[in-house]
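Structures follow.
Nothing in this text is a laboratory measurement; each read-out follows from the coordinates by a stated rule. Since the model is a prediction, treat every value here as computed from it, not as a measurement. Cβ atoms are built from the backbone, for glycine too; each structure is taken alone.
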Structure 1
Amino acid sequence: MRARFISQPIFMFLVGIRNNLLRIRTAYYRILYGMDIAKDVRISFKARIDKTNPKGISIGEKTYIAFDSIILAHDFSTRRHSAQTKIGSCCFIGCGAIILPNVTIGNHVIVGAGSVVTRDVPSNTIVAGNPAKIVKSDIHTTEYGMLSHK
């Protein structure tokens, strides 16, 4: 039996539709909830962004948030409902990662899949684990957190 593949032009058309839907969703977060999210941020449809304290979320340009990631800006158990959670530019947040409230992630950071970020992360690093620890320093990423091999 022969496998069927979608032709390249149709595939690219579908990718374009998906990217437009992601832009609309990001605009929805910015306009309706007042989140500080750059216009070119890509947030997976399955990622969860804390809407309890939406003004506490800040995400820099050309950052990608993968599916099943959670970004929190409040902590109900300690009654901290005004936490500030910041993610820099050109970052990649891996699938299933959890960013806890009051954490600042620098620019050009890669957060590994399934990581739990409990503390601030300096720029130009890769972090992974639970709790997330620095795996590699002095890295550089291009748009959407893609590792640059300069």
Structure 2
Amino acid sequence: MKKALAPRFYPSSKFMMRLVTGFQAFVFKISKGHLWSKIKGSEICVISMKGAQTGKIRSIPLMLVPFEEGVVLVASLGGADNHPAWYWNLKANPEIIAYVGSKKLSLVAKQVGNKKKAELWPLICSCYADYDKYQKRTKRNIPVFNCQPR
């Protein structure tokens, strides 16, 4: 009779993505934006926000789209048909901290309407061209947030 082997732990891709992005956010913040500051050759920022359900502070790396005194955030999730988890966090708790290079900015996130999104879209795509591909890939209207100081 064969002995049963202990089950192996195979982390889910969602778990692994959270682990990697969490580590990238940590490295980015402690190095003041000098290390691990790009994704696919484009600059990133790290956004810290309060979780909608847990109230815990969550930090995630997102593509950097500088605008006015703050940043623009694009809730693309790579063109998936659902919003990323952080979208719901911003809707519930719009006060965020944005780490942009060595700067730490206190900002308030406001979702923009379709007209403002259309105005911002060329700027957004100039910072990360794949956003245009993501919008074409999904049926949902990808939300855009203008994050500025109070």
Structure 3
Amino acid sequence: MSRLKFEDRDINIIAKMSRTVRSLEKMVAVSMEAYSLTKPQLDVLLVIKYSSHNALNATEIADELFVSKANISGLISRLESAGFIDRTIDPEDSRARKLALSAKAIEVIDQVLPKYISMTNEIMSKFSEEEKTTLIEQLEYIESCMSRGGIHEED
């Protein structure tokens, strides 16, 4: 727990959210070391796994993870070199490439995901379903405000 307390309660909330995310990422990163994967690499694999067609192009992955195209290119290169992703031809544009999970990636995800889900369920067990729904709505609102650069009217 951080001993820092900002005078503004709203800043404290955002700081606590940021610290919580870093803490979760650190916990996941430690468990990924056994598979020679970093947390950002796992994020790429999970984005592909949970996409509607189990394949995305680099720009779609970058957009989903809020990272630059240059940053995602390095992640993809390392994942491809390690045998975690395969490049496939985009059925809608033969000049473009889609990224899909390799059999190796699917095997690792099948081993890691149950542990991650169990850990997450344990952490979230304190909250009721109603509280979880409210929390998701609140976080989505905060994310939408930040992605637009500030507050906005609700639709």
Next item on the list: Figure out for me which of the structures 1, 2, 3 the number 53, 38, 30 belongs to, where Cα extents along the principal axes in Å was derived from the coordinates.
Entry: 3
Note to self: With distance in nm of label points 7 Å out along Cα→Cβ at positions 51 and 75 as the yardstick, tell me which of 1, 2, 3 scores highest.
What the structure shows: 1
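Out of 1, 2, 3, which structure matches -21000 when helix-only ellipticity at 222 nm (-39500 (n - 2.57) for each DSSP H run of 4 or more, over all residues; to 500) is calculated? Please list the in-between numbers first.
Numbers: 1: -6000; 2: -10000; 3: -21000.
Only one of 1, 2, 3 returns -21000 for helix-only ellipticity at 222 nm (-39500 (n - 2.57) for each DSSP H run of 4 or more, over all residues; to 500), namely 3.
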